[in-house]
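In what follows, structures are represented as structure tokens.
Here, each number is a calculation from the coordinates, and none is a lab measurement. Note that this is a predicted model, so its numbers are computed, not measured. Cβ atoms are built from the backbone, for glycine too; each structure is taken alone.
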Structure I
Amino acid sequence: MLDDWQKHTRERMHKARSSLTEAFSRIRTGRAQPGLLDSVMVSVYEQNMPLKQLATIVATDARTLTITPWDKATMAVIEKALRASDLGLNPVVTGPLIRVPLPALNEERRRELVKVVRHESELARVAVRNVRRDALGRLKQALKDKEITEDEERRAEDLLQKMTDGLVGEIDQELARKEAELMEV
């Protein structure tokens, strides 16, 4: 019972951390990253599709993304979707490619993005703590139902606290890396 509980709890905590990593990849830094365009939806073939399902996205240098559509007929709608996105991008069509130069971030925008990053990391910490709270509740119920002993409960609580502390530490490290990346000129 405790092995299943531990595995389930660990999976839920890691999902919270991986969602933070995904959120960080969508936040624009000074460098071009293909993950920046993950949220761009293109209206093509009578439906909305993610850009990454229609083209190859590559960071050609630190400030430029290159998009190579698989179907050349989608070039215009991809360009339109990039312009309409809230990312503030100005794509340039050159032959079979779409180049997306990323303007440099000013100091004010960097500080705003640091606030967003801190907020996202706090949400991840709260999610990990909520998982811990749920797991503690299940442990208390298992003890009450006499499925586990008090010693097993105490050991499981200690393990749970170590897992929580470890994941919160990883979240803090990822936050520090992302803040440094954002403030890098």
Structure II
Amino acid sequence: MNNDTQPVIVTQHLDLVHLGAADTVALFETPDDPRLFSGASFTNPHRVLMSQDGPLRWRVPQIKADETVNKWFVRLMVLRSTGVVIGSTSFHGPPDQRGMLEIGIGVEKLFQRQGYATQALLGMWTWATADPGVKVFRYQVGVNNIASQQLIRKMGFTCVGQEVDEIDGLEDIFELTVDEFRQRGSMPTMSP
């Protein structure tokens, strides 16, 4: 793995391991290269992010255009007790003009509904609050995705509108200001 990575975000059960720019590109372009995670402290038996139709198809062109944006991108969700990658999360880009960060997350089916998505989201958002340019967190979810709708509402997000996603269809747009997020408290820590 490359050393242009951000510190690991540590939650109760997860290590959110940031991928360097070259590793992110390699994971998309040559996912089966055995050297990709040589020496890593985790394994990826569920082949998280190794499909060409996943989120890397958007992140890789952004990285190739400007590697500095990679700090906002892909983190593997590593279940600390087993060292197994169980999902991934990534912001869609750096904060926009109004300081908004949108996030995406995917958890392998075997590990869903166990609180891991909540831990990963809180970890990512807590990490992002250290950047003074970040003012608003956004999460978009399909109108029929009841579990995610309940999760994001439970976290205090407010529905501010709807948008038709070309892949996922009609989605509700949820937002929460960083100030509101801070008032709710946080739980993850950063590793050295």
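Check the numbers for distance in nm of label points 7 Å out along Cα→Cβ at positions 11 and 35 across I, II and tell me which is largest. Numbers along the way, then the final one.
Values: I: 2.3; II: 3.3.
By distance in nm of label points 7 Å out along Cα→Cβ at positions 11 and 35, the leading structure of I, II is II.
Suppose you compute distance in nm of label points 7 Å out along Cα→Cβ at positions 83 and 115 for every structure in I, II: which one lands on 2.5? Let's see the in-between values first.
On the way: I: 3.1; II: 2.5.
It was calculated from structure II.
Determine which structure produced the value -0.89, -0.99, -1.02 for log10 I(q)/I(0) by the Debye sum over Cα atoms at q = 0.24, 0.27, 0.28 Å⁻¹, for residues 43-90 alone, calculated from the coordinates; the candidates are I, II. Each step should come with its number before you reach the end.
Values: I: -0.97, -1.18, -1.23; II: -0.89, -0.99, -1.02.
Computing log10 I(q)/I(0) by the Debye sum over Cα atoms at q = 0.24, 0.27, 0.28 Å⁻¹, for residues 43-90 alone on every structure in I, II gives -0.89, -0.99, -1.02 only for II.
If helix-only ellipticity at 222 nm (-39500 (n - 2.57) for each DSSP H run of 4 or more, over all residues; to 500) comes out at -7000 when worked out from the coordinates, which of I, II was used? Let's see the in-between values first.
Values: I: -20500; II: -7000.
Attributed to the structure labelled II.
One of I, II was used to compute Rg and Dmax of the Cα atoms in Å, for residues 19-122 alone, and the result was 14.1, 44. Which label is that? Let's see the in-between values first.
Numbers: I: 14.1, 44; II: 13.7, 41.
Going label by label, the one that fits is I.
Computing FRET efficiency 1/(1 + (r/R0)^6) of positions 75 and 131 (r between Cβ atoms, R0 = 25 Å, to 0.05) gives 0.05 for which of I, II?
Details: I: 0.05; II: 0.95.
Going through each structure in turn, the value belongs to I.
Assign the value 1.15, calculated as Rg/Rh (Cα atoms, Kirkwood Rh), to the correct structure from I, II.
Details: I: 1.15; II: 0.93.
The read-out comes from structure I.
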